[in-house]
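Throughout, read-outs are computed from the coordinates displayed, never taken from laboratory work. Computed from a predicted structure; not experimentally measured. Cβ atoms are built from the backbone, for glycine too; each structure is taken alone.
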Structure P
Amino acid sequence: MGLAASFQAVLFDMDGVLLDTMSAHAQAWTRAGAELGVEIDEMEIYRREGEKGEVSARDFIKAVGMMTTRARVRTLLETKERAFAEMARAPKLFPGAVEAVDACRERGLKTALVTGTSRGELTQILPAELAERFDVVICGDEVLRGKPNPEPFLAAAMSLGVKPQVCLAVENAPYGIRSAKTAGCMVIALRSTLADDDLAEADQLLDDLAALIALL
């Protein structure tokens, strides 16, 4: 009996799980920061993945001793989003991305996409062949509190009409893992962008989506 028998839904993160876009996000943040005199540690971007962009921008500005004015936060975030749009015009799906979502659906599981990415960015980068496979999509700019707060995963479970305790979350970063765990989900983390130490809060670690499909 596979893992699917224990759950009613699978909640996927997007960047670093289905789309190979995290390096573009990191480069976009560091480029935007350099333009505005804000030095940003690239590894911090990977560890903060899933967080609302405005929160990341505010913290990056604060970390270098600048005043976190609304205008400065907005400028950094908008500069980052423009840079990312240039870098990720044709993002690559990780091997097995479509197959993993299909495997869930074939086993009678509901599916959701739970991402810190804004709806505007998502519509530009998420291939239609993948977008149409989800029952629910929760974006970062559609919740009050993003990851690591549990709200995104709670919103996904509620929209699907299931309890978080019967949801399996697939993540790849500490904030997303914490968000899903606090919501009550079981969490599988993929080793796509970070080392095991950063993924320690997950229930199980896997190398890739092929391993997830095998478990289902």
Structure Q
Amino acid sequence: MTAAIKAVIFDMDGLLLDTEQVYFDGYRNARAAMGLPPHDDGFLELIGLPEPAGRPLLTAHMGKATDQFIAQWDHEIHQALQADIPAKPGVQEVATCLRARRIPYAIATSTRTAKAHDHLARAKLGDLFPIIIGGDQVQNGKPAPDIYLKAAATLGVPPNQCAAFEDSENGVRAAVAAGMITIQIPDIKPPSPDLLTLGHHVADTLIDGAKMLRLMES
């Protein structure tokens, strides 16, 4: 399995950047600011989706208040991310190891490309991750495989020779659909029994996942 890996593709939020909890807190705070009751499931179903795909789900809950809610949510997130953005443990170690082994890698994120570059820079990871395929670069976002296929093409490596690291259900489905060796590092939402039937691998940390694929020494 691992001998075939010639490139690695990473999701960003919740995997490299510790931002999913910030988005979750912002979602909760926005609902509270608008006098709405808690609805955590509404956030959980959005994880890993690009913004255009998530909007209909929000509208199903918010109706005519969707635009107001999105504005309030963006405000909450903006306020929370004024300071440096925290990176997940092990990110620098894994990226440095891949560079040392001359294994090419890229990011495939539902976040818009410019925003992804900004967040990585504020997490002090910009120099380590120069290749970013953002959600605005593909027509169909996760769970469709488009973004992973584009990342593989950008790296010049067949999808079945790429390893994909994801945290979300939608991201895992996208990577598996692209035919990649997929490792899930769950963040806020654990994998569902249905998701586990895909046969992907699950690890506790990014470093554990890299060691599982023998991309790093145990």
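Among P, Q, considering only FRET efficiency 1/(1 + (r/R0)^6) of positions 28 and 188 (r between Cβ atoms, R0 = 25 Å, to 0.05), which has the greatest calculated value? Please report the intermediate quantities before stating the final value.
Working: P: 0.35; Q: 1.00.
Structure Q comes out on top.
Taking distance in nm of label points 7 Å out along Cα→Cβ at positions 164 and 196 for each of P, Q, which is largest? Don't skip to the answer; put the middle values down first.
Working: P: 2.8; Q: 2.1.
Of structures P, Q, the maximum of distance in nm of label points 7 Å out along Cα→Cβ at positions 164 and 196 occurs in P.
Work out the source of 0.40 here, i.e. which of P, Q gives that when FRET efficiency 1/(1 + (r/R0)^6) of positions 60 and 100 (r between Cβ atoms, R0 = 30 Å, to 0.05) is computed.
On the way: P: 0.40; Q: 0.05.
Only one of P, Q returns 0.40 for FRET efficiency 1/(1 + (r/R0)^6) of positions 60 and 100 (r between Cβ atoms, R0 = 30 Å, to 0.05), namely P.
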